[in-house]
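So, here come the structures, one by one.
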Structure P
Amino acid sequence: MTVWPAIWLTLKLAFVTTAILLAVALPLAWWLTTTRSKVRPVVEAITTLPLVLPPTVLGFYLLILMSPTAPFGALWLSVTGDTLTFSFTGLVIASLVYSLPFAVQPLQTAFASVPRPTMDAARTLGATPRDAFLTIALPLARRGFLTAGVLTFAHTVGEFGVVLMVGGNIPGRTRVISIEIFTAVETLDYATAHLLSLGLLVFSFCVLMLVYVFNRRGGVRVA
């Protein structure tokens, strides 16, 4: 059994998901840190929901949402001529939802650690909120940005339940590493299962070590 298509697809999915989520999580985390809006607890709960919701439940509702019979899925089908279910694009959307808290929470924690007097002093000296964010808050939160990227990438690499529900098990199209392991075990190909599992184990350990090293050197804590 060749595993390279699954490895390539997994890395591609992780890179795309991480790039999009960092762009989305950056303003969202800043808003959650600075806003006094009454809807903040609701937004925080929605953002954190994937951490506690079983992947099969999340995957089931995403599958329904992306179905060609649902408004969103039907609109996508009419525009692109392809379905979201059992496609790479569908995997990306599912991964964005599932990995969202791993991008938002480290950034939110990093922004919360930015000294408020420093931000106030910048505004006193004439800096606009945008200037203060770009020149003070963002550089001080760079470790949180890096932590968010590393955790989001690693979490996407290890996805199984949501990916299986939304994408199925199509070789070269939706079969990522975690599903490749599942398939190998089902076919009694334990050598392949051992190889891929060991690879994910080593990868996960290295990611956690990297995050803890950053935190120990003055980075942010992962909520």
Structure Q
Amino acid sequence: MTENRIELINLAVGLPSKMIYGENKELITGICKEGIEEAYLSKEGFKGDGVADLKHHGGPDRAVCVYSYEHYALWENEFNVKLPYAAFGENITVTNMLEKDVCIGDVFQIGDAIIQITQGRIPCDTITKRTNVALKRIVETGYTGYLCRVLKEGNVRNNSKIERIDQQKNRVSILYGNEVYFHKKDGVEGIKNILEVPELAEDWRIRLNKRLENQL
């Protein structure tokens, strides 16, 4: 099966900085990333990138954040906003890598680096503070974006080719994972379906195992 060509729309990094939102409120966050031409991607993430909340963000399983460019038009129309690139704090903004089309464990070559999808992103209200896109709607749609680990380090450019080079056999899509996680789709069976994927991020594995224990 041939798939639509994936295109890298924007490459962005940023260290935690002060963000002003609402009526002159302040927040230290890593969500405000700037577009760059090239960056080195290590196991810990892109050089020059960082997170403020180390408990809920970052680490080897969450080294790269990906968001689909297709969602921008939806949110701009629904909330009457104009969104800048990397509005959702993602490192990589792409086309043809929607949550329904990519699966936990899928492997992609991007530039000289190789990344593997590990989990759906659990969005926080920092996104709403920056974009005015309602967190509730992001969760409802499952258009959360997703996170990746780095299998091979290397340079990535803002015009690098992205190509899926391996597919996980369980075929648990990010969208399905989000429906199970946020909306309890398929109940215990849904949780087990996700836990059967060996490449699942450890954070999600811990969360889902706890949920499973509470249901048994």
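From P, Q, which structure was distance in nm of label points 7 Å out along Cα→Cβ at positions 116 and 140 = 3.6 calculated on? Computed on structure Q. Quick one: Cα Rg over 2.2 N^0.38 Å came out at 1.15 when computed from one of P, Q, so which one is it? It must be structure P, since only it matches.
Calculating mean count of other Cβ atoms within 10 Å over residues 44-51 for structures P, Q picks out Q as the one with the greatest value.
Computing helix-only ellipticity at 222 nm (-39500 (n - 2.57) for each DSSP H run of 4 or more, over all residues; to 500) across structures P, Q gives -24000 for structure P.
For relative contact order in percent (Cα under 8 Å, 6 or more apart), which of the structures P, Q scores highest? That would be structure P. When mean count of other Cβ atoms within 10 Å over residues 68-75 is calculated, the result is 18.1; to which of the structures P, Q does this value belong? It traces back to Q.
A short reminder: the numbers here are calculations on the coordinates, not readings from a lab. Everything numeric in this text was worked out from a predicted model, so none of it was measured. Cβ atoms are built from the backbone, for glycine too; each structure is taken alone.
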